[in-house]
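All of the numbers you see were taken from the coordinates with simple rules; none came from a lab. Computed from a predicted model, the values in this text were never measured in an experiment. Cβ atoms are built from the backbone, for glycine too; each structure is taken alone.
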Structure 1
Amino acid sequence: MGKIHVIDRDGDKHELDIDNGLSLMEPLRDLDGAGIEGLCGGMCSCATCHVFVAPQWFAKLEERQDDELELLEGTETFEDGTSRLSCQIVMRDDLDGIEVTLAPEE
């Protein structure tokens, strides 16, 4: 089990537990009153789970696939070096302590 350090849209900080093998979207969706929508359920067909990954963690992630990048580039808040869909980040041991900020709702 790992930890995610999250800054929500109000600037509040949270520490969430997550099991290896789950996408970051899962616990972020369950964040009481401040979480992401995750409308497509993790199918990489919307951008409602958009997060900004802290730069030191972004480099540890697998590359974005074309469909993820296309969705992110269609958002108003896309940042090339930090934007990811949380449904496409699968927790593993070396991501324990990852830091993300929830992107603004669009």
Structure 2
Amino acid sequence: MFEGLKDVGKLMKQAKEMKSQMKKVQDELKQVVVTGAAMGGKIEVTMTGELECTSVLIDSALLDPKQGPLLQKALKEAINGSAKKAKDIATQKLSVISGGLNLPGL
């Protein structure tokens, strides 16, 4: 009769441990820094593992007003590149905790 309660208690303990591990990973992701580049490195965007942009570097040769559309496209590419790297790192770290389960929202 009480076997089910043991299982629930075990699940609750595992959930608490997983929550603690996830908090640790979130703290680690704050320390991760990734850089995405475009146009052969003439544009670089740096982000944290939490997808916060920390810097944008643009080669001064690209600041010619005629280069506007090209600059916009390259910035988008660099931002998306660094965001993908940060997401990949987060997914990798969180999959260790979830045991490879595909948990919604993680």
**OP:** Taking FRET efficiency 1/(1 + (r/R0)^6) of positions 6 and 54 (r between Cβ atoms, R0 = 30 Å, to 0.05) as the quantity of interest, name the structure among 1, 2 where it is greatest.
**Re:** 1
**OP:** Of the structures 1, 2, report the one carrying the highest value of relative contact order in percent (Cα under 8 Å, 6 or more apart).
**Re:** 1
Original post:
Among the shown structures 1, 2, from which was the value 1.8 of distance in nm of label points 7 Å out along Cα→Cβ at positions 46 and 70 calculated?
Top reply: 1
Original post:
Given a computed value of -3500 for helix-only ellipticity at 222 nm (-39500 (n - 2.57) for each DSSP H run of 4 or more, over all residues; to 500), which structure among 1, 2 does it belong to?
Top reply: 1
**OP:** Can you spot which of 1, 2 the value 2.5 was calculated from, given it is distance in nm of label points 7 Å out along Cα→Cβ at positions 14 and 62?
**Re:** 1
Subject >> Highest-scoring label, criterion being Cα Rg over 2.2 N^0.38 Å, among 1, 2 >> reply: 2
